[in-house]
Every structure is written in structure tokens, then in C-alpha cells.
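Multiple structures are listed underneath, in C-alpha cells.
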Structure 1
Amino acid sequence: MPVRYAILPEHHALLYVCAGHVTGRELLAAERQARGDPQREMGASIVIDLQMVRELDIELADWKALIALNRQLQASGYEPERTALIARGAHDFTLVGAFRLIADAVVPLRIHVSETLGEALGWHGISRAVEDVERARRELQLEARADARGAAAPRHDPAG
């Protein structure tokens with residue numbers, strides 16, 4: 001699973017940790033899964049951690065689906081949620097800039113790119129949550145590493 005999430009209701013926060021090869025479809029699928037989670041509240045402070053991503057594959061159709069999702073939220077009376085991305089490097093800042101060019105004319109974005117978790121939480125105004133969010137982040141990262149090891153381990157065929 002390249003995209004995992006944790007909901008921290010006490011901080012009104014939603015953390016995604018992405019790892020390995022991640023597609024836009026997988027990001028959107030994780031958002032749909034989180035949206036159906038009973039702990040999920042609209043208006044959450046969202047943090048998307050990209051630091052374990054090896055390859056990020058987002059197509060124009062994915063951008064359009066994300067724009068449509070935000071337009072649907074607006075039509076339901078919700079503002080697009082504040083989203084902070086923890087970047088891997090300058091290319092992620094550029095990627096978000098390109099998305100803004102596509103989306104800003106259609107839906108107002110509330111997105112920030114940062115280099116650290118502390119900066120992302122500070123932008124959200126929830127710096128006090130750093131210990132809890134960091135704990136959840138480490139747990140999601142451990143799950144991702146365990147999955148990666150399992151995928152890389154040679155398979156033993158008992159019949160062979």
C-alpha cells in the first residue's frame with residue numbers, strides 16, 4: 001500500500017504518508033478511503049508526507065479528478081481543506097506550482113509546501129500536535145518499510 005493515513009481527531013488532523021512508487025490514482029483512492037472513515041471530519045488539517053516517495057506519477061486526469069472533488073465539496077458548502085505537503089525537494093514545489101496554475105481558476109486552493117513536519121503543522125496552526133503527529137508518522141513509515149521488505153523478499157515456493 002503506497003499511501004497510508006492516520007486520523008488524529010484530537011488535533012482535527014489527517015496525515016497521509018506516501019512511500020515507494022505512488023500514483024495520483026492511489027492518492028485519490030486513499031482520500032476516498034479516509035473520507036469514509038467514521039473518525040474523519042470535514043475541515044481537517046491535512047498533511048501529506050512525500051519524503052519516502054521514490055517516484056510520483058500524477059497524470060492530468062488525476063489533477064482533474066482532484067479539482068472535481070474540491071468543486072463537489074464547495075457545492076456541498078465546504079471550503080477546500082487546508083493541505084500541507086512535506087516535499088522531497090524542489091521538484092515537489094514545482095509540481096504544486098503547476099497544479100495551482102491548472103486549478104486556481106476553477107477552485108480556490110489552500111495548499112502549502114514545506115520541508116519539515118514542524119513547518120507543515122505550523123502553517124496549519126497546530127504546532128502543539130507535533131509529538132502526536134510525529135508518532136503517527138513513524139508508525140505509518142514502519143508499516144511502509146515492512147511492506148517494502150516483504151515485497152522485496154524472495155518468495156519460497158514449497159512445491160518447487
Structure 2
Amino acid sequence: MDIATLAPFINFAVLIAILVFLGRKPLQQMFSKNRLEFEEKKHLAREAINKAEAQYKEIKSKWDNLSSELAEVKKQSLGSLQKESDEVVEHANKMAEFIKNEAKKTSEVEIDLARKKLSSEIMEAVSAQFQKELKSSDSMPIHQEIMKKAITSTQRMEV
């Protein structure tokens with residue numbers, strides 16, 4: 001092997017030796033500085049994780065308390081709603097009974113009025129028929145007189 005072929009390898013080896021000799025301390029400082037930064041960031045990350053876990057536990061505790069409070073409020077609301085519902089149903093039943101009684105009274109009054117009107121119409125029809133018959137039969141003047149008195153007294157009774 002010739003020196004000319006070995007020269008680039010020797011130059012490369014010398015260059016590496018110089019770089020190592022001159023760059024060792026700066027490289028060590030750089031790596032040391034990077035390691036310190038990494039350790040510091042690792043420490044900060046652990047603190048952040050611990051803080052986040054503490055917040056998670058606190059929020060979970062509050063959530064559990066809210067769930068139980070929500071269940072209690074829901075229970076109270078349902079009880080209150082049931083009570084109000086019962087009161088509304090009771091009031092509706094009372095109103096239905098009242099309306100039923102009023103309708104019964106009104107229908108009884110209407111029935112009585114219809115009976116009286118029907119009775120009056122019947123009496124008028126009978127009276128008209130008697131008067132017609134009385135007018136047509138002239139042979140019975142005494143009978144006519146009695147009937148007229150009866151009709152007049154019947155009409156007085158209606159009023």
C-alpha cells in the first residue's frame with residue numbers, strides 16, 4: 001500500500017483526533033446541559049401529572065357529590081310533583097262532581113218546565129176542543145154553562 005492511498009485515511013484519523021480533543025469538553029457540556037434540561041422537564045412533567053391527578057380526584061369527588069345531590073333533588077321533585085298531581089286530580093274530581101250535580105239540577109228544572117209547558121198545552125188543547133164542541137152543540141145550554149165554568153176554573157188553576 002502506498003502512502004498516497006493511506007494519506008486520506010490518515011488525514012481523516014488526524015481530523016477525528018483533533019475534533020475529539022478539541023470538541024470533547026463542549027460536547028460534554030452540551031450533553032450535560034441537555035441532560036439537565038431533560039431532567040428538569042421530566043421533573044416538571046411529574047409535578048404536572050401529580051397536580052392533574054389531584055385535580056381529577058377533586059373533580060371526581062365533586063361529581064360524586066353532585067350525583068347524590070341530583071338524586072336527592074330528583075326524589076324531592078318527584079314527591080312534590082306526585083303531591084301536586086294528587087291535588088289536581090282531587091280538585092278535578094270535585095269539579096266534576098259539582099258540574100254533575102249542577103247538570104242534574106238544571107235538567108230537573110228543565111224537565112219541570114217542560115212538564116208544565118206540556119201540561120199547559122194539553123189543557124189549552126182540551127179547552128179549545130171543549131169550546132169547539134160546546135159551540136157546535138146548541139141543544140145543551142145547561143151543559144155549555146157548566147163546561148164554560150169548568151174551563152174557566154181550569155184556566156185559573158194553570159195560572
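Quick note: the coordinates plus some simple rules give every number you see, no bench work behind them. Not measured: the values here are computed from a predicted model. Cβ atoms are built from the backbone, for glycine too; each structure is taken alone.
Given a value of 0.9 for distance in nm of label points 7 Å out along Cα→Cβ at positions 46 and 78, point me to the structure among 1, 2 it was derived from. For distance in nm of label points 7 Å out along Cα→Cβ at positions 46 and 78, the value 0.9 is produced by structure 1.
Which of 1, 2 yields -1.47 for log10 I(q)/I(0) by the Debye sum over Cα atoms at q = 0.20 Å⁻¹, as computed? Show your work: numbers first, answer last.
Numbers: 1: -1.47; 2: -1.21.
Computing log10 I(q)/I(0) by the Debye sum over Cα atoms at q = 0.20 Å⁻¹ on every structure in 1, 2 gives -1.47 only for 1.
With Cα extents along the principal axes in Å, for residues 14-93 alone coming out at 111, 18, 9, pick the structure among 1, 2 it was computed from. Considering all the candidates, the number was obtained from 2. Thinking of 1, 2, which structure, once helix-only ellipticity at 222 nm (-39500 (n - 2.57) for each DSSP H run of 4 or more, over all residues; to 500) is computed, gives back -36500? Label of the originating structure: 2.
Can you spot which of 1, 2 the value 16.2 was calculated from, given it is distance in nm of label points 7 Å out along Cα→Cβ at positions 6 and 126? Going through each structure in turn, the value belongs to 2.
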